[in-house]
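*Asks:* The structures come next, written out as structure tokens.
Read-outs throughout are calculated quantities, based only on the coordinates presented, and are distinct from any laboratory measurement. None of these values were measured; they are calculated from a predicted model.
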Structure P
Amino acid sequence: MKTLKIIFFAFFLSLSFTSFSQELKPLKTWKETVDTSKRENKKIMLVITASEWCKPCIKMKKKVFSDVNFINKVNEEYVLYILNYPNPIIIDSPVFIESERFVEKYKSNALPSIFIVDSDENLIKTIKKVTSLKKVMQQLEVL
């Protein structure tokens with residue numbers, strides 16, 4: 001009986017480590033993201049955030065981006081690219097310049113912003129209410 005308890009304990013412990021090791025896998029460059037999207041026939045999830053200092057961005061990171069179901073869905077169905085504004089924002093920094101191009105192209109001035117785009121960089125959907133896991137998952141389900 002003691003051996004059986006140890007086996008069950010080890011099994012559940014391994015499950016908990018598996019769930020903690022789940023993480024989002026963003027790519028490093030936009031070109032790499034687009035190329036991977038085309039090669040794998042996946043949509044792109046573009047995230048513009050400031051996860052160090054923007055309160056809604058911090059909330060999104062904590063409530064949405066750390067959820068195992070969200071992580072699994074994104075890793076399986078999307079190619080992820082994240083632009084994260086540093087603090088302080090430096091106007092001529094590569095992150096700022098690149099994000100401004102996306103903000104202008106996809107018509108959003110909110111932080112955080114999540115855009116779903118195709119491999120030709122056409123906007124499919126702008127995800128709304130990005131600090132609510134339930135609302136984000138509902139919007140991703142209809143794509």
Structure Q
Amino acid sequence: MKYEQFLEVYNTGPKATYELFLSILKVNALLLERTEQLEKRVQELEAQLNINNRNSSKPPSVDEFIKPKIQRKKSGKPSGGQKGPKALQMSAPPDHRIIHTIKDCFGCSHALEAVPADNIEKRQVFDLPALPTGKTERKAGW
């Protein structure tokens with residue numbers, strides 16, 4: 001309500017001013033009641049947030065994820081892997097050597113036996129010996 005509107009009510013007389021005052025008190029009482037309801041609801045919701053599987057009968061699967069605190073102390077060492085080569089090195093000399101050649105061009109079927117190779121790739125394969133298998137028979141009697 002603006003000041004001019006209040007002056008109109010005030011100039012109307014004491015009865016109109018008193019009725020305005022009563023209506024303001026009613027609105028104030030309604031607002032206080034609503035505030036109490038909302039504060040109660042906030043307390044209920046905060047109580048729900050504080051419930052987890054440790055202080056209730058809920059299973060751990062309903063808890064929201066809480067990042068665990070790191071309990072180990074820093075050692076001062078740098079993080080990461082070990083220094084050195086990332087892959088296995090070629091062993092010298094291999095027990096067997098197999099050379100794979102391309103005889104014909106895949107596109108035009110031209111003979112390539114007399115053409116020197118532009119790129120040679122070497123790989124080593126470590127064959128593991130076959131492990132002996134054993135058979136076991138098991139019997140149970142009742």
Structure R
Amino acid sequence: MVKQRGIIKQYGRLLYEISQSTKSEAELKKQVGVFAGLLAKKGLLNKFDEIVSDFQEYAAKKEGETEVQITTSRQLNKRQADKIDKAIEKILGRKVRLNLLVEAKILGGLILQIGDKVFDGSLKARLEDLKAQMAC
């Protein structure tokens with residue numbers, strides 16, 4: 001399984017290289033078609049979502065960006081997202097790419113994930129902490 005994960009990462013990087021070396025949109029479509037054919041031949045079409053995810057992660061790293069996932073209880077408007085984007089860029093000192101998710105079950109606040117670090121400022125987490133403190 002670990003070996004297949006490494007292979008999937010390599011295909012993500014290959015897809016990035018294809019996207020960077022292609023001069024026109026028509027050529028890119030053709031090359032992506034060839035790439036999809038290769039995946040089908042290797043029996044990896046069912047791993048396409050993972051490959052695209054690795055492609056995005058690799059592209060962000062190559063272009064000096066950090067991917068940041070923000071989960072909120074309701075949809076952020078553009079102004080709110082831009083404000084958060086600028087604040088995180090200032091803190092990290094580098095460009096970020098936001099991935100915004102909405103999960104009503106967090107009730108309020110937000111959950112911020114940068115790489116493997118998670119900062120849970122959700123109302124749900126705070127209520128669970130309060131409940132745990134009151135049980136002691």
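*Asks:* Work out the source of 13.4, 36 here, i.e. which of P, Q, R gives that when Rg and Dmax of the Cα atoms in Å, for residues 68-107 alone is computed.
*Replies:* P
*Asks:* Quick check: 89, 35, 21 is what I get for semi-axes √(5λ) of the Cα gyration tensor in Å, calculated from one of P, Q, R. Which structure matches?
*Replies:* Source structure for this number: Q.
*Asks:* Match the computed value -20000 of helix-only ellipticity at 222 nm (-39500 (n - 2.57) for each DSSP H run of 4 or more, over all residues; to 500) to one of the structures P, Q, R, and report its label.
*Replies:* R
*Asks:* Thinking of P, Q, R, which structure, once relative contact order in percent (Cα under 8 Å, 6 or more apart) is computed, gives back 8?
*Replies:* Value 8 for relative contact order in percent (Cα under 8 Å, 6 or more apart) corresponds to Q out of P, Q, R.
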